[in-house]
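A short reminder: the numbers here are calculations on the coordinates, not readings from a lab. In this text the structure is predicted, and so the values were computed from the model without any measurement. Cβ atoms are built from the backbone, for glycine too; each structure is taken alone.
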Structure P
Amino acid sequence: MTNTNATNFRNHAFEYFNQAIEFNDIINVNTKNGNAIVMSESDYNSLIETLYLNQFPGTVKDIMEGKETKISDCVPSEEVEW
């Protein structure tokens, strides 16, 4: 995480945006009224999806179990009835 003040951020905004996008850096901008965070859209979308998935009981457990499942134990999609 990179910390900066509002004046420095304003003077170097383009570089900070690139840093957030290219290197997934989180930019913490300090102001007299509080702090603001700048992050890439990709990181933001990932964060929102993680929060969404975590609201359902058992989802994290199911995902962790799924990570340990061998591909050969998975059901081919053409066998699943929707």
Structure Q
Amino acid sequence: MSEDIRAEEIKRRLRLGDYLELSSTAGTYEVWAEPYGNPPQVFYEGEPYPIEELDFVVGKILQSLQGAEVRARWVGKRDD
């Protein structure tokens, strides 16, 4: 899968309310977006970013996944 397609899929799923769990030996955290929040945000490593920075956040996710020590899995929706 090309990185562009992968990035678009991650952005699409985050906007739809899916949570992405990233795990490594350093710990586990979830990434999620609140596109209809006030203000709209995306949360990465426990920090809120403006939704306009979703491309930046997805780039950071893809960069972390290049190493074998980080795993990702979709763990549910905001409504779960």
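When percent of Cα pairs over 20 Å apart is calculated, the result is 57; to which of the structures P, Q does this value belong?
Computed on structure P.
Using the calculated result 14.6 for mean count of other Cβ atoms within 10 Å over residues 49-56, pick out the matching structure from P, Q.
Structure Q accounts for this read-out.
Comparing relative contact order in percent (Cα under 8 Å, 6 or more apart) across P, Q, which structure shows the greatest value?
Q
P, Q: which one has helix-only ellipticity at 222 nm (-39500 (n - 2.57) for each DSSP H run of 4 or more, over all residues; to 500), as calculated, at -15000?
Answer by label: P.
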